[in-house]
1. Determine which structure produced the value 30, 22, 19 for semi-axes √(5λ) of the Cα gyration tensor in Å, calculated from the coordinates; the candidates are I, II, III.
2. Could you tell me which structure in I, II, III was used to calculate FRET efficiency 1/(1 + (r/R0)^6) of positions 123 and 203 (r between Cβ atoms, R0 = 25 Å, to 0.05) as 0.30?
3. Can you spot which of I, II, III the value 12 was calculated from, given it is relative contact order in percent (Cα under 8 Å, 6 or more apart)?
4. When mean count of other Cβ atoms within 10 Å over residues 35-42 is computed for each of I, II, III, which one produces 25.4?
5. Here helix-only ellipticity at 222 nm (-39500 (n - 2.57) for each DSSP H run of 4 or more, over all residues; to 500) was calculated and came to -12000; which of the structures I, II, III was it taken from?
6. Using Kirkwood radius over Cα pairs in Å, for residues 43-138 alone as the calculated read-out, with 16.7 as its value, let me know the right label among I, II, III.
7. On distance in nm of label points 7 Å out along Cα→Cβ at positions 211 and 283, which of the structures labelled I, II, III is highest?
Structure I
Amino acid sequence: MGFSYNLAKFIAFRDLAECERVRAIKKEDITAHPNPEFKIRVIEDLGEFYAAFATDIVTRIKTALDEGRRFVGIFPVGPMPQYAIAARMINDLRIPMHHVHTFNMDEYADQDGNTAPVDWSGSFQRAMLESFFLKIDPALRPPMEQVHFPETANIDHYGQMIADMGGADVCYGGIGWCGHIAFWEADLGFEFGSDMDGYRRAGPRIVELTPMTIMQNALHSFGGDWSWVPPKAASIGPAQIVGARARSFWLDGYLGGGVSWQRFIARLCAHGRVNTLVPGSLLQTVPGTYTIFGPIASDVEIHMA
């Protein structure tokens, strides 16, 4: 007997037929894409996944050093294990980072748009420092004035700060449960409708987090406590993501036991119709890599345990 229903009201993207189409994409077909410059791959081993992520970071930094040029990178906080690996590689190989300039893509904010201070335990700035920069030998790490984070005080010109450096060589990132990239939430698409050109030009701002993002972040960072997740965030916009010379996105949203919150949204962003209500769908339109941890690439099925 059939059972049909509408999507929950808080969900922004409401094309049921498109959802059904991408849901049906099998694991063996997930890496195929009509844009040859949008390269999807699956890595089955989690250790190999994070090692590959770290190697990507270090290789780009070392290549810029060898070529005598500045390296400008946009970095996310999650996933995190790759940063400790990258720091160890930098220390072992004695790679100086005086040429490195980094811009984190987002940071939590309170209800009034005030970004979290570095001494708050959930601060992205604190996490980045402890997980990466402070693990690098002081003789090698970049000057701290070259390490940037979006804040209330700079959010209106954060995009210009990146542009003033000649733009980013690479934008690293992941995909949120609602399809966000950085904290550029799905609901922001309502502001732009079908105006993809305007959407692609949109820059950093303080955003209201969607219910789906609150629950996702509660799940993986706050012990499941949704009351602990701040209501807003500072975020770069699509302009900084598509404007980078390369994109390197990594999907590791696996909880174990066959459960992944990212299995469907990985498909919708990589294979669904490009639109403003699924921010990650923009990645299909520009050169970049999209690396999926094996269990996330598994078929989307109903499991009633």
Structure II
Amino acid sequence: MEQVTVCRLQRDMRFEGFLLIRSAEKRKDVKGNEYVDMNLTDRTGEINSKIWNWDAGAETPEAGGVIKVRGLIQEYNGRLQLRVERWRPAEEGDPVDMNALVPCAPRSPEEMLSQIRETVASFRNEKLKKLTETMLAHVRESLPWFPAAQRMHHAERSGLLHHTTDMLRLAEGMLEVYPWLNRDLLLAGVILHDLGKIDELKSDRTGNVTDYTRDGQLLGHLVRGITNLHRAAEEAGVTGETVVLLEHMLLSHHGEAEFGSPRPPMFPEAEALHWLDITDARMNTMKAVLDKTPEGAFSEKIFSLDRRVYHPLYTEDAE
């Protein structure tokens, strides 16, 4: 029997199948009894799960692993929750399809990396080309599979590439409308703006982010991105305004201090980068929400958007 996907789970349903552990930790209930709180996922969504009456001496299930679970779908504080009755780690020979469990970008890493390489090769500004190539060389091992976030936009395997290449496509359209923008500077900013996330997030090769790193919590990807850029500029022998402009673009791409940028964008390419980032992040979030919301219905409140999202019927026939 085909496994029910997480996005289709409903209250009082029984579930049995394989899910990926996004996070798991021991906790204690009001009576002092230990239990395990887990977030389990497949590529369509995530559900909080509880294993009650946990053996205090047992090992906690490991984040990033796959388990087979059986249990009942309940509702708690308006959200679905899986009460686990039986579980075990996945074993060799189990019919586990990782493509069904791990959210992945819609294009292959090879295709997206090729798009980035072609873009950099087209730069006329040799300083920008050299600096961008140096930065990319430092992340060549992780970039093909790294996600762009833990839970918000592009939280998927190869999500960082997905976000970056979609922004490059948007930027090319913007350059047709505003041809006076510096093309090389804008596209270099797009490629480099989120590379600091590789230092910010703890992720395995499936794209599952379990936490923020020390640097992620103390500095964040904007600051770490700038320090990485400065180091790459010294390595590449690139100095002057080119470096400062890129540093400002990385520092200001969140737009406001409330969202982590201590300076607002202060020249056109920086402003353009900010809106390209917001547009792609929000459209990706909207798409992910629509994929989990029936037509004609509203989603739950989406934290990153601070609103609920409506899935339009789009056609009179559907209505």
Structure III
Amino acid sequence: MKNKLAFPYPLFAILLWSGNVIVSRMSAHTIGPEAITFYRLLLAVFLMSTFVAVPAWRNRAVIWPHLGQFAVLGFLAMCLFQCLSYLAAESTTATNMAVFTALVPLLTVALSAALLKDMPTVGMIGGGILSLLGLVYLVSAGDPAALARNGVHLGDLLMFLAALVYALYGVLLKRWSLPVAGWQSTYMQALSALAIMFPAFLATPSPMRSLNADTLPLIAYAGGLASVVLPFFWVRGVHILGPSRCAVFMNLLPIFTALGAIVLLGEPVRLYHVIGGGATLAGVACAKIFSRPLRGAPAVMPEIVE
């Protein structure tokens, strides 16, 4: 019964995540990627400070030796991933962004096999091939030959790099297994990311970092709901259901995002979105379902961390 009551946690987290993708599209050409990343971090740190700062200070003896690792993690997940996502939003659709983001579980498994020497699974190989074919169909708008003629859109390439960065974040989080978890870990990563983003924010032209009626709601959503409320729901769901069950909800991200893009952005959903995105998500599902190792070693599924 407890597990059934926990399903709304990852579901609400994915709903908020899909909203964040929509916000990313809305922010394109309105505010600079560095500026909105800095502002959302500033707001998130402010909000978290109200309930995390004091416990983190009391735990400073444990936190301080790992400050460098927190900085690396914060840079990957809260600086680089976010900036790449905002840049990608300038030249690709919200639906495409969500499909690439949903690749994170599969990419995490692949990087875990490469960097942590985890044994590749049958699902990882088969699912990886299926996802690759789906992505080719998606980014080529249903005409794979067009990729040879025109190449890949910059936004799609940037979004793939963003997903790869987030997968690397998950692998490092698993490998380092820091003795600081939960809100204190998120808080220290956000503080580090805020310091890293400050020079980039100062280098952003003034018109692209101005606060106005158009940018303030976007920053409020990104810094409040997406950076504080979303992790609460996700971490709560992982705590009760486990990382593997929660990762399945990632497959809903493109669906929720596509619906939001239709209503809020007027983006059309074409048949190639359904076919290519569906094949990509099927590949991700295969990696989760078929967990038998290629050579009989125990399969290891890394946690998906938001």
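Rule-based calculations on the coordinates, nothing more; no lab input. Since the structure is predicted, the reported quantities are computational estimates derived from the model, not experimental observations. Cβ atoms are built from the backbone, for glycine too; each structure is taken alone.
1. Details: I: 30, 22, 19; II: 39, 23, 18; III: 29, 26, 18.
Only structure I yields this read-out.
2. Numbers: I: 0.65; II: 0.30; III: 0.05.
The read-out was computed on structure II.
3. Label of the source structure: II.
4. III
5. On the way: I: -9000; II: -12000; III: -21500.
Structure of origin is II.
6. Numbers: I: 14.4; II: 18.0; III: 16.7.
Source structure for this number: III.
7. On the way: I: 2.6; II: 3.6; III: 4.3.
The structure with the largest value is III.
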